[in-house]
Structure 1
Amino acid sequence: MNQLLVESPMEINYSFNSITDESVSAKDSHSFNYHGLNYIIATNIDEGGLVVFYEDNTGLYRVYDKVLVGWTKAWCPHVLIFNKNVIVFFCDTGGQEPWWKTQRIKYMNYSVEARKWSNVQGVMVNNNKKGIIDPSLTKIGCWWYLFYVVMDWNATDEGGWEWWDIYYSVSQNPFGPYSEEINLSEMTEYGIEEAPFVNHHDNMLYWSVKDSNQGSVLRRGWVETMKNPLSCGALMLEIAEDYFFCMAAEGSPTCTHPDSHNGKLRATLRSGNKFYIGELSS
């Protein structure tokens, strides 16, 4: 990180630079590099589906492609470069009501050069008995760890009945099926915890807490492996929360859905009714 991070248990406002084209309201970014070029994929708030940006020679990310336009329940993408192919994992809500039980994680092949997507498939996670959102993948040893969010209707300390928790499941194939269902309950309960993101620059898990449209801040914790394995043989993980990190953004009512590029944090910010992707300034 180029900008000094302040150790404080209280919320700190940090300076972010807007880096995405203002023509599209974009949220929930995931940055990736493919064939030497930098891209961002995000939720297309204006038109539904996903939007892909490319970095121009000024450092601004301009619209490159729009994917699944009109698919209003497709959001929060995560990119995996697997066998030299770009695989996009994303959330999908559909099917019968209640909607929070129909949330699923899907993936598709995406040809960056041809700007075409294909082969949309579902990811089996614990028989998909619960609604799950916000996928984030990382590999430890021979196991893939899928972090995600389950929303349950429970009373919270902050009032209301929304309660989102971060879980993980494991597989030896990134496309599943995933087994185990580990609730990272050792993290402080904030009412809503969402958007898990493993930052490989510092080996920490970042996530958002509170309402992502208004008042959300970023928290983080160290990813630690435990000696006791899970029943499937994978290592159990623990997230040791950094209680002296609480990141908000100057000039934005929210700082949510963490992301990073070359070790520098990025997040979804808001100006008026428009969302954009910001990068932590130097």
Structure 2
Amino acid sequence: MHAEMAVRMYGDLMAESAWGVDQAWLAIASLLMTCEVWEHGAWIQFFEAPVLMERNNYKLGRNAAPNRTLRDSEAVKRHLATALGVADDQVCSRIGLYLRDPAVSALQPNNLRGHAFRSIVAETLARFGDPDLDICEELKARDLFPGWDFGNRSKEARVDITAVRDGRVVAMITTRWTYRHDRVDMIDEARAYLPAARNANRKAQFYGVTAEVGVARLKKVIGETASVHPNAAITRLVHLNPALPGPVMGNNGTLAHLMSLSDLVQSTWTWR
């Protein structure tokens, strides 16, 4: 129900702003990014910049100088200001629209935002991608691939997003708004599900989609993608917007292998 609300808000924002697929990331950021932190059942202001990692990563040093993480967050804020066409000090009031909505503002945000992110990514693929695909959410892995042994995956394990063409799975997508360096479940999912999918369709793909900004965290997954390792289980790691200055830091080196959300949409026509 709440994820459906997020999708409706996404559609309304896209229509009101006359945005297309290249601005889909901005609509998602406007809904799901926030300058606040969740504390004791309420949202409170933090450093007047987007909070994109665990709050204890943001610190002030000597003479109240922001640390690297906070500087990256401030850079993201400036990027958002340019994209939204507003002053820097207006950004915080223009983002977190979904999380501040009275219908959900009193709810613990982690799962709330995660489900919303998944459903909005699915909506973006269905809205702008190949119309011949069926885009499905949260299908049970064991229903998709009956009789397949998924090891220690839960009996109720579900694939976040599945793309089906003519009754055949052509792509699977796992979404993580953010993730910790020591808990990168999308790698385990890819290793579990892709062999099953390729047993039926050798061209099946597996993508991870994230808004994570931690460089080390991004590199850990990028190292498990086919753009870096030819036998990797993950086809590509897709970032909400690789042009955000915080995570990309000049868009060179390993992070240049990040795929954008709009490029993921364009790739849907190649899924067979």
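The numbers here are math on the coordinates, done by the rules we state, and not lab data. Nothing here was measured: the structure is a model prediction, and the numbers come from that model. Cβ atoms are built from the backbone, for glycine too; each structure is taken alone.
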Answer label among 1, 2 for the case where helix-only ellipticity at 222 nm (-39500 (n - 2.57) for each DSSP H run of 4 or more, over all residues; to 500), calculated from the coordinates, equals -11500
2
For structures 1, 2, calculate mean count of other Cβ atoms within 10 Å over residues 84-91 and state which one comes out highest.
1
Work out which structure the value 2.4 belongs to, where distance in nm of label points 7 Å out along Cα→Cβ at positions 36 and 124 was derived from one of 1, 2.
2
FRET efficiency 1/(1 + (r/R0)^6) of positions 20 and 236 (r between Cβ atoms, R0 = 41 Å, to 0.05) - structure with the largest value, from 1, 2:
2
